[in-house]
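What follows is calculated from the coordinates using simple rules that are stated; it is not laboratory data. As the structure is a computational prediction, the values presented were derived from the model and not from experiment. Cβ atoms are built from the backbone, for glycine too; each structure is taken alone.
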Structure P
Amino acid sequence: MKLSKMKIAVVRKFSPEEVFGHELLQSSDGTPIPTCSFFEKGQEFITENSFTRPEGFCGWAWRDLTVRLTKFDLIDDMDWPEKDMTYVACGDGVRPVVFRLERLAEQ
């Protein structure tokens, strides 16, 4: 089985205020929980396959994306929004980040 090269693009970041309608505070020190600082909208990463986390990619977000990335490697005929492209969010329910995943054509 040939594994697919993938492009991962940051589409949107949500703040706690956008998710809950109000500010959330950290239990440790009472300061506001910020929007995710790992990613910026428009940022792109290329990975050689669904098992290789791109350098600088958040480990928690990578864990959440690997299931969908692996489907690209194993299943060819899913109902994606477009052929070889879908969206997935990291599992941080307080400040989620939405990613666009694209299987890149073989060169």
Structure Q
Amino acid sequence: MNQKSVDAEYQRLLLLVKDVDENKKQLLDELLHKAAFLKVKMDLLEERMKKGGVTQKSSKGNIRISQRFKTYLTSLQAYQQVIKTINSIAGKNKIDEDDEFDEFMKSIKGGN
């Protein structure tokens, strides 16, 4: 894994929390590093899965999910949890406006 890619992803994530209070930024810093690492790791795994698929043949001839895909899924869960934590810390600083998904959910529920 390339540290330069992790650093670039960290900088991208840092921009997303640029308006957050400095005390919260200090709290978020380690989470942003973890999220950047996980994102780059998952991108690499995705590239490898595109080439090799998500299944593998066992020594007995059975098809099973590859270890690479299992690692990807575990990393994805960890990444989602870290992002959720970042959002919960950073999101308390501002009022979120409705996005397209929020509008869609309102239309399903019969709201405006």
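Could you tell me which structure in P, Q was used to calculate helix-only ellipticity at 222 nm (-39500 (n - 2.57) for each DSSP H run of 4 or more, over all residues; to 500) as -24000?
Q
Comparing FRET efficiency 1/(1 + (r/R0)^6) of positions 64 and 88 (r between Cβ atoms, R0 = 35 Å, to 0.05) across structures P, Q, which is largest?
When FRET efficiency 1/(1 + (r/R0)^6) of positions 64 and 88 (r between Cβ atoms, R0 = 35 Å, to 0.05) is computed for each of P, Q, structure P gives the biggest number.
To which of P, Q does the computed value 28 (relative contact order in percent (Cα under 8 Å, 6 or more apart)) belong?
This value belongs to structure Q.
Matching task: 2.7 is the computed value of distance in nm of label points 7 Å out along Cα→Cβ at positions 8 and 80. Pick the structure from P, Q.
Of the structures listed, the value fits Q.
If semi-axes √(5λ) of the Cα gyration tensor in Å is computed to be 30, 14, 11, which of P, Q is the source?
Of the structures listed, the value fits P.
Computing distance in nm of label points 7 Å out along Cα→Cβ at positions 24 and 56 gives 4.3 for which of P, Q?
Q
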